[in-house]
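Listed after this line are the structures, all set down as structure tokens.
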Structure P
């Protein structure tokens, strides 16, 4: 019989942390984070990381696992998440995955990283090719077209060209191979629930969350992280909350406009998250966070 994993997601500020804690306490579960920013030690306020008190209520995994200068990718995340899930299940505990980072979340339902190994010499060859030249070469290697590849995105174009050169295969062939791969958690039964709130309610929560972060010392946290090398990790430095404070510290944003800028960008993120949830996730249970009465109602099981 397949082991059961529960996954709780939803947009930023919807209330995932508290509902995850309540469900995990009720079910004797441990929480595996699926948030792309909770990995970083010292990035606490701007990520709304569960507090020490909250983590004392339920064991958490994949929080504070690397320095802010380290890069995290989905391959590394999958390896760490599989190890955490295996350990929790081996001890007879239930698993609750929670977070809103789409690419990492998708790993629990589908393959997210292919098996293509790109030799160093191919990486070196592609690294010196301009974006227009790389796109032209991809067209030459893919007479059937480039599919949905974003040819304006240098990282994706580079990755696509590397993979074509390394394998001698077209993007369509590589995509077909990828689609046939089992997902990294294919041996588990996964039950997914998504928390939601009315837009006006969520907007109020975002405003309150931003104000609370600033009162708690977000600016000082960013100063400290910048001294620790935050700027060397573009993924973390571009995260909402951090990028606006960095802009303020660089004189590119006035302090009086900081809270409004963070809230505006958070609302834009929520809009993108909702679109991603609707289009990328398998059919799932949607739960109104302001209507559910008991943690047991999250998954309906």
Structure Q
């Protein structure tokens, strides 16, 4: 059985207690029907579009600090959390303080380190590989994750470098096309066998607005897939889930003999109901069990 994460962005400051309670209720509803390993909490920063043709509909809003959100989740839902942190914005000494506080004061044992948006910018903090090394030396027991963007040029090389810096797992960008993901895995394994855990990120679509925002985030949709998803907006949720299940089925079939450990990171972005999220989690886990029994 693959491990299952639920990715949940913290509530905005403007949403207050009501927004927090709504998020916690959503998590509890999904957890009541799915064996969640943890809640994966992104750290949201202002950023530019990753697709020149896509437009963000809503303005950026400041959100609750991920570690504070994690504390509420653990106290209310009894679930462990993975906290993401954009390390390049935190100078090294402050980063070490952040690590100690995260482990000792918040009791968080799993983190995902994220790099900068622009490669040509000089940031005050360490890059991801350096952050991995600092964290491993300071807190050997910490479970360390990094981000993987299979559609990015030369990503297999980047991931191999991160593997050498003692990372434990990767979470991918949201995936909607199998071919690019499979090409990445082939490139990754071309130089030799790699034993690593990858949480493949999936997001069911709730509307055309939702699709546009995913494009803005840099999620890859082929013209053919976009046309099929938008051909009947009333069937967009169903067709997006069918596409996700097809990708998962293909992955399991292609990587059966691999040493890679494939897991699931469910990312309900936008107005995706908890019922739809629960249903998709059930179908993905059922598909895994079916492929294992063959």
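Figure out for me which of the structures P, Q the number 29 belongs to, where relative contact order in percent (Cα under 8 Å, 6 or more apart) was derived from the coordinates. The value was obtained from structure P. A value of 0.45 was derived for FRET efficiency 1/(1 + (r/R0)^6) of positions 104 and 120 (r between Cβ atoms, R0 = 35 Å, to 0.05); which structure in P, Q was it taken from? Clearly, the read-out refers to Q. With distance in nm of label points 7 Å out along Cα→Cβ at positions 72 and 256 derived from the coordinates and found to be 4.5, which of P, Q does the value describe? Here the read-out was taken from Q. P, Q: which one has Cα extents along the principal axes in Å, for residues 144-199 alone, as calculated, at 29, 23, 18? Structure of origin is Q.
For the structures shown (P, Q), volume of the Cα convex hull per residue in Å³ is largest in P.
A value of 26, 21, 13 for semi-axes √(5λ) of the Cα gyration tensor in Å, for residues 8-135 alone, calculated from one of P, Q, originates in structure Q.
Read-outs: derived from the displayed coordinates by stated rules, not from any lab. Everything numeric here is computed off the predicted structure, so don't read it as measured data. Cβ atoms are built from the backbone, for glycine too; each structure is taken alone.
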